[in-house]
Structure 1
């Protein structure tokens, strides 16, 4: 007899999204208040935590037999829950491949492995199609367009690894791809906005975590009027809820959105 978790709390949005796609949403008994995918989860499931902070008593009150967490950012919450006797699985993925692995692992945890493998296969087809389209874009332009991705504005923080990889799949080149390998946002800070100018991005994409992107705040920075993306008015927003969680939406929605930004050059 399978002994699978029946009461699951998800402390980040990507596991909520994946459980819904796996047809296991009935097992979710609590979510983070920062959950965005799927939108209906916010109406259907009780909010029992923030993202990097939580009152353990609220989580314990829904009597979970498994809590799903993400990264060191939720390490303290995970520690306190473990001390309270709760089983905790902490994902720590920050790449496109890691997103696919998360879906597979989650499928096994809840006994939906076959569905998870089908979902991953579908995502792989999405990636393959986008990659072919990206190569076609680059061929038409004669090069890979340079993309500056901004995750935060005060201070400037560039894109994390899965975002940088999605830019590459779509046919672009992340202007600060060398920084994307760093897990911590602190390690992706640009101390001086002027360092963006010589990178000469063709496209600027803003996806400020948890707040609306303000293009005029970008285009009015000293010296940025010489940047091709600013000069040619190719400054775009992709909602942070779409791109900045390492889940299915980043591939299904974020990747095509990046492609549409690059299409502005054709």
Structure 2
């Protein structure tokens, strides 16, 4: 019989071989405090990296070697910052960083032009980099549960954006450039301090179906008096009807106005 150390080595070798052949590295809930060196050594082979629910504090500079990485999941760790080398992950499409301690994002985020989904809720962000406007393929941005006081004007250059979630922040107004997001379907800013919204929001964002501004100092009347409100209302009700016809469960609020009166 082989010794335990030899068996462990064989298991590890088999695991690494599987990672290399599939391109998928998944080690959730593994009590990791650092990135395993063997992952970084795989460099070009890794396409999906899932290290959620660990205790990782630092993202190593060497992660920039994973140039074919398409999906990065580091949710529910103890990460406080991201390296500028993040910009080397040119193939990245999905980045999930929810539930960490991140206070800022590097400007190099704007270099990840293939990004389609970014979720970084439940962190300590106080602002977003201006370079986020370079993410022209981005369809989903979730920055809820942070400490954001505003959204950058450059957000209006994310022309593919369909869903913007910024609940539970400190936002008081929206940049006028939000009106450039003609593909935007859902805009959620519950529990902020929003007092004003761009006057042309409903008129210019012709795909908008869902607005959620609960617990903000803004009233339904302000929405109802905006140009494009009737068209927005028609789209919203049409979506609601489709949900009923598809047996989708509607919340107890039913078809609410998306804003507190």
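Read-outs: derived from the displayed coordinates by stated rules, not from any lab. All figures in this text were calculated on a predicted structure; none of them were measured in a lab. Cβ atoms are built from the backbone, for glycine too; each structure is taken alone.
Given 1.00 as the derived value for FRET efficiency 1/(1 + (r/R0)^6) of positions 119 and 135 (r between Cβ atoms, R0 = 30 Å, to 0.05), which of the supplied structures 1, 2 does it correspond to?
Source structure: 2.
If helix-only ellipticity at 222 nm (-39500 (n - 2.57) for each DSSP H run of 4 or more, over all residues; to 500) comes out at -11000 when worked out from the coordinates, which of 1, 2 was used?
1
From which structure (1, 2) was distance in nm of label points 7 Å out along Cα→Cβ at positions 63 and 127 calculated, if the value obtained is 2.3?
For distance in nm of label points 7 Å out along Cα→Cβ at positions 63 and 127, the value 2.3 is produced by structure 2.
If relative contact order in percent (Cα under 8 Å, 6 or more apart) is computed to be 9, which of 1, 2 is the source?
The correct label is 2.
When you work out Cα Rg over 2.2 N^0.38 Å for each of the structures 1, 2, which one comes out largest?
Once Cα Rg over 2.2 N^0.38 Å is tallied for 1, 2, the winner is 2.
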